Every structure is written in structure tokens, then in C-alpha cells.
Structure I
Amino acid sequence: MPEVTPAADTGRRKDDHIRINLEENVQFPRLTTGLERLRFMHQAVPELDLQAVDTSTVFLGKALRSPLLISSMTGGTDRAGQINMTLAEAAQNAGIAMGLGSLRVALEDPAVAATFQVRRVAPDILLFANLGAVQLNYGFGVDQCRRAVELVGADALILHLNALQEAVQPEGDGHFAGLLSRIEEVCSALEVPVIAKEVGWGISPQAARQLADAGVAVIDVAGAGGTSWTEVEYHRAPTIHYARVARAFADWGIPTADSIRYVREAVPGLPIIASGGLRDGVDVAKCIALGAELGGMAGPFLKAAVQGVEAVQMVIWELATELRIAMFAAGAGSIAALKQTPLYCDDSRP
């Protein structure tokens, strides 16, 4: 039997994650995003031309036709590479942003770097490279972060924070102590902005302030209510005992709507990306009204990507159309106006 290298093991884990997300129910069993409790005040006389409602925005210096992000998912295997190319081509055609999956595997094994190099099909998109923040405690530093950005021609670097996922993985990296000072080193030295991103359990006010003090330029709250990565790990657990441990945390986390509010109040000047359980363009509109700049999704795009570029483009069209109609019906003719549009809480919802 051939020896399994760390990069090969990481690649197998990536394919496991794709398969489980496509085939299993990995949603939070009970916890929701909180967005379903929020409502726009409907405007029967919006005084707007629907076709003139402007969904365009500028983020990190790049113009976007809609404030949409294809959130970080995958890379490092043949299947993942095809998914990335499909997503990137659709993002290029639609003028939206995209994040790549963790580039750790590409730094460990340059042979798989091509599965992340989407610039040949998406030369103009706002593109985010991505590494696990905890790897800064396992030998990675500024040089590896810079290499990740250069490898894919990224406009910014995501450092993702997945402490709970690592904790329930048998092979997880759990040394998160002293991480903030290492994040600060990267933020100080890197030539592109650094985005701190949770992976599905939300950012607390304390964490937001700590990350802002460390120099991150953007926070992606990635709140609870969508994909539960402990549920993903439940499905790939090697024993029933590890599975039970993962299942115990199925409803852990800060709902997305709450996390946006917490981060906005804790660090009011820091741009926010909203992700974690967003279902449609109405959810994106709600997140922007709460204080976010972009709305990110992964699951709907992953399911479409296995069907091809046209399927992804249709998902983007639906989201952008829903967003435009929500803005129209709420009386907001632009993203700037949407940011000033109040929401109210529907107390009738459980």
C-alpha cells in the first residue's frame, strides 16, 4: 500500500466534504439564521422603476454587479478543480465575487495548484485566496500567506477560523492559543487585505474586537443556521464515539442575523460579509440592511456547479433578481439606500 502523504490526506478530506455536502443532510437540526424573523416594511408606493433599481456596489476597490459572493468551498482534487473553474466562469460572467477553498493543500503539493488557478477563466472577478488561520501555529507564516495570494492572483486573503470543526475531527489541528499575534503579523506584512472568516458558527463581539485590533480588513461572520460542519464531520467520523461527539454540537453557534448585529456594534467601521444559511436574494437584502456589504453562499452554488456553468449562472440570476425585487418592494433604489432601510422583527414567528 502506498504511503499517504499529508497533502493526499488533505485532498481525500476535501473530496469527503464535497460528497457529504451533496449527499447528506448537514443543516443545523434546530438552530436557524434568525433572518426568518426579520421583515422589511412593504412599500405599496415605492416610487421606483424596477428596471432602474441598482444592485451594483464596490467592495475592496472592485466593482460588482451585485453584492454576492460565492463563498469558499474547495480545491486540491480533480473534482474540486472542475467545480472551481465552473464557479469562477459563472462569477466572471455575472460580475460577482468568489472565494477559493483552503490553499494549504496547494502549498504542500504544488502539483494540485492548478485546481485553484481560476484566473484563466475569470480574469476580472474579486477573488479571495484562503488558508486556515490555525496553520499559522503549525509552521505557516507571512511567506506562505503571500505565496497563497500570488499562486491564484487573489485580491485578498481569507484566514478562516474553524476551531470547533478542528476540535471534533480526529485528525484536527486544535492549537489555537496565541493565534491573534500571528494574525496580526500577517495583516501587517501582507500586501493585500486580510479577511477573517468563521465557517458556520458566527463571530462574537469579543472576537470581532480582537480581530479588528489584529488588523483584519473585513470580517465574514459565517453565522449558524446553514451548513453545520460538525454534522459534516459526524458523517465522516471513523467511529461511533467520534460521531457522537460531533453530533453533540449540531446546534452550536451564533445565528447569522445576531452575529451581523454583534460585529456591527462591536467594530462599526469594519466591513462585514454575511454568510451562513442565506437562502435567497431576500436574505441577502436583509443582511445588507443589517449592516453587511456582501452576502455569501456556498451550498446552492456547489449543487449547481456539478451541473455546469449555466446552472450556476441561473442561481446567480435568481439571487440577483430576488435582491432587486426586495429592494424595489422596500423602496430602496440602490445598495446605499438599502443600507438605510429599517427591518422589523416578526414576533409571531417561533
Structure II
Amino acid sequence: MSVAEMFRRLIRTNGPISLSQFMGESNARYYASRDPLGTAGDFVTAPEISQMFGELIGLWLADMWIHAGKEEPVHYVELGPGRGTLAKDALRSAKRYGLEPEVHFIEGSTSLRALQEAAVPDVRFHHDLSSIPEYGPILLVANEFLDALPVRQLVRSADGWRERMVTLEGDKFTFTAGQQPMDGAVPPDWRGATQGTLIETNPAAAAILYEVAGRLEAQGGAALFIDYGHRETRGGSTLQAVREHRKVDPFAAPGEADLTAHVDFATLARIAQSRGVRWLGTVTQGAWLNALGIDMRADALARIAPHYAAELQQAKRRLVADDQMGLLFKVMGLAGPGWPGGTGFDTD
């Protein structure tokens, strides 16, 4: 049974479902059934654009680990590691400075695990963070992971705040306001908003940040969360779907397209800080990569392979230019107590 047909039967039997359920179950089927990356897939992520992205992340992690005292054992943990490309590039770069951590991937897709193991043969797989070792610092990376976690949308109606639900008009999915009052789930600053105001919350992302921050507080280490989103909480729907490198209607083919929403980095930073972890800052991807020396790395690679110089410059531009990934994508850094501040977080 297709995901769309499953939802239709569920709605006709039990009534409207939450957008969170619609998005969560759609993405679960989507990621379990394919490799969505690359030109033959639905989208391309930064590690697939250029090795420079992963290499600079590896250098940043190595620098943090060295300045923290080179504690062993140390664990590299990646959430949603795609094809393993980022980890492969980052670990190769970090090894030049003596950092050779145990490698752990949080990944539920069988098809992607096969690709990841080919890229990083010594990896250990986990379904969630609970089975990651509880000793030694962790160096955690999550690139384009949080955006695919299911969001809830809350809308201010004439009767107060309600959750935005998914229902049917004939065979077509559409939005409707739920009946259950949701004022208690709305941040205090937004409770008096005007009728029609819509906000998004992401309980799954909040839970992950809470758990990661707890690990950093207890074990030490550092974390990078890289995704598209905003540094200040704002209203409006950011739900979107991508299929074959084009934006499509999120309701058109659930389970066959990647459903995402912008990440609210301001809320996630507050959650991390509530556990005693250092928030290093949230900066644009372009500014962060420039501060880490992507220009010099591109020039060095061009000297090694002059025939790829133009491609390297094009890839660099995709990663850092304001009209490409440079402004929309953000980098948030966290560090455990006693760990140093990280390069690149005083850039803008």
C-alpha cells in the first residue's frame, strides 16, 4: 500500500491526522526505500558538492580535540550520514593531525548503511544515540539532518491556538485546524499573536538537542549542526518537498519526495544551554567556511589538479555564495564544559 493510500484510509476512518504524523511517516518510507542523493536522486548535499566541505569539518574537529587535550578514546558520531562522504573526507583530514576516533553512524536505512560502510569500513551503526558509548568525548556532526524531522504547525484561530491537521477533500490532502486547544504548546512570546498567525515547532529536534547536550555535558566534546534555517524564531510555514531536484507540492506524493522544514536554531541553542553546554554561536555556512580557509583549500587542490580548477571554484561558490548555500544554511556549534571556543563562530 502506498503512503498516500494509507493516509487516506486512516483519515476516512479516524478523522484528520497531524502534519507531524504525515511528515514523519512519509519520510520514514522515503528514506528506507532509496538513496535520495546525487544527480540521479532527488537532491545534492554539501559533502557531495566538494570534498572541501568535509575536510574543513575534519580540521575543525581536530583543532577542538587538540586544544581540549587530545583525550582518548574519542568518538566521531554522525547523525544521518548520507552516503558516508562527509565522514570519509572529515576523518581523512583529521587523521593528518593525529585524530583517529571510533566512528559511529546513526542511520536507520539499510540501503544507505551499505553505502556508508563502503565509504567508512570501520563504522559502527546505531538506531539512535542511546547505544553510543558513555565514556570519552564525542565529536558529533549533523548535516542536513534536523530539517527532515517532523514539525508541528500551530495556527491562531478565532478560538485560540489549534494544531494544523491534514484532512481530505475528495481524494486530495488539505489542511484544516484541529479541535483541541493548543495554547499550552505555544511559546509565551507568541500566545498573543493575531488571528491567522502560524508557527512551527519541532519536538523531535528538541529531544535530539537535549540528548546531545547531555552527552557533551557528561562526556565532553563538541558538535556541529549544519542545516538550512533561521537564527531567530519566526512565524509562517516553511514546509516544502523536493523530488528530482525540483520543489513539488508536499501533498502530491507522500513517501516519494523529501519533506523538510527550516530549522529554528534559536530554540535549539536555548535547549542546549539549559543543560550547561556552551553554545559557540550560529553563523552562516558561507562565513564559517570562509573563516576556516576554503579559499586556500580550493587553491591548494587546484595546484595539485589544475584541470579541475574551474570546477573547484564553481563548487566553492555553491557552498559559500550568498545566492547559493552561503546565507540560507547555518552552522551551530556546541562544546562541553571546559572545551575551547571554535574557529569560525565570531564571523558575522
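Read-outs: derived from the displayed coordinates by stated rules, not from any lab. Quick caveat, the model's predicted, so the values are computed rather than measured. Cβ atoms are built from the backbone, for glycine too; each structure is taken alone.
Identify the structure, out of I, II, from whose coordinates distance in nm of label points 7 Å out along Cα→Cβ at positions 63 and 255 was calculated to give 3.8. The structure behind it is I.
Suppose relative contact order in percent (Cα under 8 Å, 6 or more apart) works out to 20; of I, II, which structure was it derived from? It traces back to II. Starting from the value 22.5: which structure in I, II was mean count of other Cβ atoms within 10 Å over residues 143-150 calculated from? Answer by label: II.
Please state which of the structures I, II yields 1.9 when distance in nm of label points 7 Å out along Cα→Cβ at positions 71 and 167 is computed from it. Only structure I yields this read-out.
Work out the source of 2, 9, 14, 15, 13, 12, 10, 10, 9, 5, 1, 0 here, i.e. which of I, II gives that when P(r) over Cα pairs in 5 Å bins from 0, in percent, for residues 103-222 alone is computed. Comparing all candidates, it corresponds to II.
Looking at distance in nm of label points 7 Å out along Cα→Cβ at positions 151 and 271 for structures I, II, the greatest value goes to I. A value of 21.2 for Kirkwood radius over Cα pairs in Å, calculated from one of I, II, originates in structure II. For distance in nm of label points 7 Å out along Cα→Cβ at positions 55 and 207, the highest value in the series I, II is held by structure II.
From which structure (I, II) was mean count of other Cβ atoms within 10 Å over residues 191-198 calculated, if the value obtained is 21.4?
Details: I: 21.4; II: 11.8.
Checking each candidate, the match is I.
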